[in-house]
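What follows draws every value from the coordinates through simple rules; no lab data is involved. Please read these numbers as outputs of a predicted model, since none were measured by experiment. Cβ atoms are built from the backbone, for glycine too; each structure is taken alone.
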Structure I
Amino acid sequence: MTTTDLPTFIRENYEIHEWRHACAILREDFPREYKDICDVLARFRLSKSHIAVGGGRKSKVAEWIDAELTKKGWVEKRFRTSIIVDDNVMESPTHAVDCFKNQIALEIEWNNKDPFFDRDLNNFRLLFDLRAVSVGVIVTRCDELQEVFDALGRGDSYGASTTHMAKLLPRIQGGGGAGCPLLVFGIRRILYVEDI
């Protein structure tokens, strides 16, 4: 399976990238989680109201996706990890994963500073090596949305140094996720709706 086997709506409305057969692993080994992700992405729309209001701790986009996955049994998850050498235990905490279910980790990076991608990819790499995560998924925004933000007078809030596809892909192509299978969805302009 490749990204061409994803549902038509998702292929037509998201920019999609995969590494290390993430789609095949997700669909074949984790069919419920695959179905959850596809369902949420198929129902998502980028509402004008999501953009028009200022941020805070979590964007309206991340809140909506989080809430929909939570209804399906996904949880925010922090892993307790440590390294033991002889009798020395060294704590090695990971960052909390936004949404986690049955070895699938999903992060939503809508409008954070772009080093958050490094944190996510490093987390996926470590958790994959520890056999706690089988596939890492990132949902972010496509570069083309900058035109929408500019037209709404919010362009300065979504600057070049924030999380978007052009900041993510070079990090992955440079080996940021190491051996972890990765699946990336970019929210495209076609999903934008005027709700206010």
Structure II
Amino acid sequence: MAKQNVENVADGRRLRSERSRQAIIDAMLKLVEEGVLVPTAQQVSERAGVGIRSVFRHFSDMESLFATADVRIREQYQGLFSGGDRAGSLEERVVHAVEQHALAFEAIGNHLLTTKAQLWRYPILREQYARAQRQLRKDLDDWLPELQNLPADEREMVDAVASFEHWHRLREHQGLSKKSSVRLTADLLHRIISRT
């Protein structure tokens, strides 16, 4: 009987520990969604309702917390990039690709900004960001097989125009609506692809 009680206590501790870990990750993600692009351990611990020591009991440092949160976001939103209607003429597929990427960029924009803000500091985020960029490039190739026939410079132009950085500039710095940003981006991409 004593052995079962010890096991129950151990199981209870594991469950509390896992709940605490999840609360920390959730707190980090929520802060980022609210626009706190580089949350501190103190902000995360307060939002999660745990002590700051608990944050570092679960995560050896802030890099591992940022990396774990980044993986969670990518798992949740990866389907946004890979979905969408991939049929139709070149012009239609360009518009569909831009619309689909816009949907994803709008949903995870702050998370992308957080990752970019921390690239200089954390090698794991640089790795994960580079992997995500390669995946986006492959996804665009799937939408638009015509890209394989483009000269190297034009192919690089396509990636620049289809990027989150381009999207963010149009939406945040130039103040364009989502609809106008989609139209302008699709028009630029169609011109680049069609001119060769």
Structure III
Amino acid sequence: MLSNRDLVDKTKTLLKNSYLKVFASLFLASIIPQIITAISPQNVALHVVSLFVSGYIQVGIALYCLELYKGKDVGLEKIFSGFKGYKPVVILLLYVVVIFLGFILLIVPGIILALMYSQVFFILAEDPDVGVIEAFNLSHKMMKNNKMQLFMLNLEALFYFFIGVFTLFIWWIWLIPRYSVAYAGFYDSLKSQD
């Protein structure tokens, strides 16, 4: 298993000349659900559509970042290539419900559940034929002794994102691609352990 420092450092060479392109792709994909709900904030149907779109986009971003981590040259269309089937939506709904229930119990169980099932979108991105419950079980198995490492990677990212606020968010153009691809690298590293 690669260390967090190695994962983040590896992204430097992978993203050498494409930080702005990757940032723009990830940013655009991430704001689409918000744009949908902003059309008419009171419209419940638009909120449902936004939720559906969010599931597909999460899987698309996972696939996009995995391809980047593997050194492939990918475009924005990769994020939108997985708009088929119902699994991304079901996985997103289950993921949100499980984490919400964990946070209701107390904050710590919510964090543990979020870390435990954090790999479901990468699993579905790489294998669209995997079952919903199977994706959660695989994520649980992969994260068995690796939750602390991902927690520390998240803390590091949050720290840098907080500092990025003081650069008027300009540093985020560098941070978002790096940590997004590092998360894909974390998944790839977990997979190679099995």
Read-out semi-axes √(5λ) of the Cα gyration tensor in Å, computed value 41, 18, 14, structure in I, II, III: II
Among I, II, III, structure where Kirkwood radius over Cα pairs in Å, for residues 83-170 alone as derived comes to 14.7: I
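Determine which structure produced the value 0.8 for distance in nm of label points 7 Å out along Cα→Cβ at positions 91 and 139, calculated from the coordinates; the candidates are I, II, III.
Working: I: 3.1; II: 2.6; III: 0.8.
Comparing all candidates, it corresponds to III.
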